[in-house]
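Since every read-out is calculated from the coordinates, none of them should be taken as a lab result. The model shown is predicted, which means the values in this text are computed figures rather than measured ones. Cβ atoms are built from the backbone, for glycine too; each structure is taken alone.
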Structure P
């Protein structure tokens, strides 16, 4: 493959990967989209003459994406569970976070805080649905809010590492 064409495609891959990474802020599966785009690139532009992305890199990206999901879920669930949240509150917290962060597409801050607010609302609703006192619902909701923020930060950081691996492998190795 012509080196100019390869590098044009590789730069496009990195730019699309960056957009995938930013999708994490909207509670979309940006890290998984990054894995998919990288796998498509590896399939369509096979590694030759020392250039290209190998399948080992795709496996590493997939492992990192799984780690990001675990971090996001664990942080949100752990925060709520530490306050004694019911399973219903944890599930509704996740649903509320996703729904409200996608609804906040107007700005990144709105999406991030909207996701955390949705986590709060879902957790609070889950606790009141279980007929628990207002104070317990507030404590669980607050913990879900903070946990969601930290989970998003962790997933976003993992996505940044993934984008770094992709960039290095596509452009510099």
Structure Q
């Protein structure tokens, strides 16, 4: 079997996960497409270095490509996590118009809160909660100890909860006016 065929069979099925990670880290579909394209080229060039499962290996390459892209295009964002609009996601079917609106507002609030997290926390949260990777896989992808992954996740969850509380409170105050 050729390397190209093996690459197509082992790596390409994970391109959606790669794009999802890149979109959350860059917070922009177009930038994510550029990052994933760069990451796929890197992955293909270094495919012979694949040891173990392709998904964590590819996501590590995407993560590194995102980090490189962010250093070139948004260096200040790596140090601080300014608010930004999150990428739009598909909505779940609703029971009625009120339920649809409530679900949409909750989704937007959560997406905004996730997008506002600083890069290392957003990265850990996305890899764990959306990509369902183990702590060990995240540690390997981010090239940090498992303890760092655990602390980043704990802090990301805490920051996320605080952000959601603030957004909810602000929304209630706005509604009461």
Structure R
């Protein structure tokens, strides 16, 4: 079984528990917080992934982190289970899969918008409203600045890319002119 399938199974199991308590977003934030700690601390991540170190030692370190990070008991137990099952190394995949399940349940979609220039508050609100009409879902929009676009916007919704950038339009014109010569 691939790590992706394993991550899906663990995410679904944790999601089912969150569903019973109706605390999807709380648990998502906690998984994200713990995952971020591991990403920021390469040494800690290597320690937890290394089979040489005993599980009780790993569990003790994780418990200390969980207490300091203010993670709920349910999420803490889930993360300790991942240590016991030697799956803590795929926590970022589990977090990502959990977020997908949560977004589906809450009828949300995450959208990344790249622009050459910062969007005004009004323009960002109009774009978000248009994207909500397009998707039929509540949009959580992240705006990134990319001066290489020259102008226009690039919108990514899941696996779909809408490229309305000046750079892409100029490249298309260049390709058309190159074909005719």
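A few points about this structure:
- If helix-only ellipticity at 222 nm (-39500 (n - 2.57) for each DSSP H run of 4 or more, over all residues; to 500) is computed and equals -27500, the structure in P, Q, R: P
- Comparing distance in nm of label points 7 Å out along Cα→Cβ at positions 140 and 164 across structures P, Q, R, the highest figure is found for P.
- With respect to distance in nm of label points 7 Å out along Cα→Cβ at positions 44 and 132, the largest value across structures P, Q, R is given by P.
- Each of P, Q, R could give semi-axes √(5λ) of the Cα gyration tensor in Å, for residues 12-75 alone, but the derived value 24, 13, 11 comes from R.
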